[in-house]
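Listed after this line are the structures, all set down as structure tokens.
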Structure I
Amino acid sequence: FPIDPTIDTLSFYIVYICHFIKPKSVSSYLSGICNQLEVFYPGICQNCAHPIVKRTLKGCKKIHNSVASRKRPLQRTELTEVFDKLHCSASFDDQLFLVLLYVGFFALMRLGELVFPDKLELQDFRKVIMRSSFIADDDHIEFNLPTHKADRTFEGNRILIKSTGDNDDPVKIVQNYVHERDCRFPGLPHLWVRSDGSVPTRSWFIRRLRTSFSNNVAGHSLRSGGATWLASLGIPVELIQ
């Protein structure tokens, strides 16, 4: 059979390869093929950009579409259960985990905004929340988030959490943690501090998260759980977003 990378040949290749790999990866394969064969077949890039080839790939993506695997959101009652277990713990790391859990849930924060990445080359102290930005009042706490992945202008955001009046009030939990943190580490600049003085990492938090909950949770479960809880209270979707 002909091996020239014609429009038909490329379309047949797409249909064939989609039976073995995810269709969204085929574009990378085609790019590599063009890079390697353009010397021998100058028209291959033009053929790859042909509407028939593009429609073939689009159709394969629909046919072989896979359902996204998402972790479940945390429930408000589950936070209370963890609070009952940890709020009297003498471990400072337990108190840190508890406060990060509640801040992520009630402030709808991403895990990457609260902890350091595991890879050293990705750790940037400019993105760490500072103790100096923290302000506490009777009915709320607030601090400055230096930057996040949706902040294109690098202006940061002011995070505010209001008191719920519950026994496991997030404002009281954060205030108790900050008081203990200031007694232990008065000279450290970052707000979230482990018992050894370091910034908590993603793997450290995830290990504790999976110990406290089922395996069907992840870092995003805090943010999605908080959003679900707010929606159940009747908060408009546009405000939650």
Structure II
Amino acid sequence: MTLATAVVDGQHLAWDPARVADADARLFDPAWWRSRGAVRGEAAGRGAAYFVDGLDGAPWVLRHNRRGGAFARLNHDRFLWTGAARLRPIAELRLLAAMRADDLPVPAPVAARAVRGGGFYRGDVITAALVESRPLADRLATAPLPATEWQRLGGVLARFHRAGIDHADLNARNILIDAADAFHLIDFDKARRRAPGRWRESNLARLKRSLDKCADGLAEFHFAEGDWSALRGGYASVFAAR
């Protein structure tokens, strides 16, 4: 996939020309989608998301890039401008395109933009929606996963790591399960390709903390140490495969 790019009225845009005919800043405006009667839902979180009827007839997700952590209370969506080559929403779109080319289970990229204001910029990303899917955290709040599914999830994570993909926020809400019980990863803001290193274990440790936090905070959440052992077993098996 070759993404098209343009700078229009100071806005840096990238898009998949197979899905979007031309650069159009209105695509990133929730009010414009509402005026078309195309908003089908909203989701809160670090990046507020809108589920819309896309221009290609398929459902899309529009996500505004927001900061996480304590710093977000002072600056919730502005990022330091360090040059047009280092814009996070554009980088995310390009990485999604590359991962799709590698047959990794991620959403299809649609469009992204970065809007500069002084020494900072704000960003938005649009991807194809993963229909009939829900976060791993929601699934585990209602029913357990069999050990074979935990093993398969570990294998999926190993595929990303073998491809050098460092997901900066791997947690129980950024892993989706669809109606066919296939796993997908979402939200690749700050993600990147890296050489082999300790970041792989850091990714897995972050996911483990997320699952433990859900288990501690929810009255019903189906996660035990045996599940994690199954995930690690599936990860090791796929990672070592040639």
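Determine which structure produced the value -14000 for helix-only ellipticity at 222 nm (-39500 (n - 2.57) for each DSSP H run of 4 or more, over all residues; to 500), calculated from the coordinates; the candidates are I, II. Computing helix-only ellipticity at 222 nm (-39500 (n - 2.57) for each DSSP H run of 4 or more, over all residues; to 500) on every structure in I, II gives -14000 only for I.
Can you say which of I, II returns 18 when relative contact order in percent (Cα under 8 Å, 6 or more apart) is computed? Label of the source structure: II.
Looking at FRET efficiency 1/(1 + (r/R0)^6) of positions 30 and 214 (r between Cβ atoms, R0 = 35 Å, to 0.05), point out which structure of I, II has the largest value. List each step's numbers first, then the result.
Numbers: I: 0.30; II: 0.75.
Evaluating FRET efficiency 1/(1 + (r/R0)^6) of positions 30 and 214 (r between Cβ atoms, R0 = 35 Å, to 0.05) on every structure, the highest lands on II.
When distance in nm of label points 7 Å out along Cα→Cβ at positions 38 and 94 is calculated for each of the structures I, II, which structure yields the highest value?
Numbers: I: 6.1; II: 2.7.
By distance in nm of label points 7 Å out along Cα→Cβ at positions 38 and 94, the leading structure of I, II is I.
Could you figure out which one of I, II the value 23, 9, 7 for semi-axes √(5λ) of the Cα gyration tensor in Å, for residues 78-117 alone was computed from? The value was obtained from structure II.
Of the structures labelled I, II, one was used to calculate distance in nm of label points 7 Å out along Cα→Cβ at positions 86 and 102, giving 2.3. Name it.
Values: I: 1.1; II: 2.3.
Source structure for this number: II.
Work out which structure the value 18.2 belongs to, where mean projected area of the Cα convex hull in nm² was derived from one of I, II. Attributed to the structure labelled I. One of I, II was used to calculate mean count of other Cβ atoms within 10 Å over residues 158-165, giving 14.2; which? Considering all the candidates, the number was obtained from I. Given 1.03 as the derived value for Cα Rg over 2.2 N^0.38 Å, for residues 6-133 alone, which of the supplied structures I, II does it correspond to? Considering all the candidates, the number was obtained from II.
Every read-out reported here was derived from the displayed coordinates using simple, explicitly stated rules and does not represent laboratory data. Note that the structure is predicted; figures quoted are calculated from it, not measured. Cβ atoms are built from the backbone, for glycine too; each structure is taken alone.
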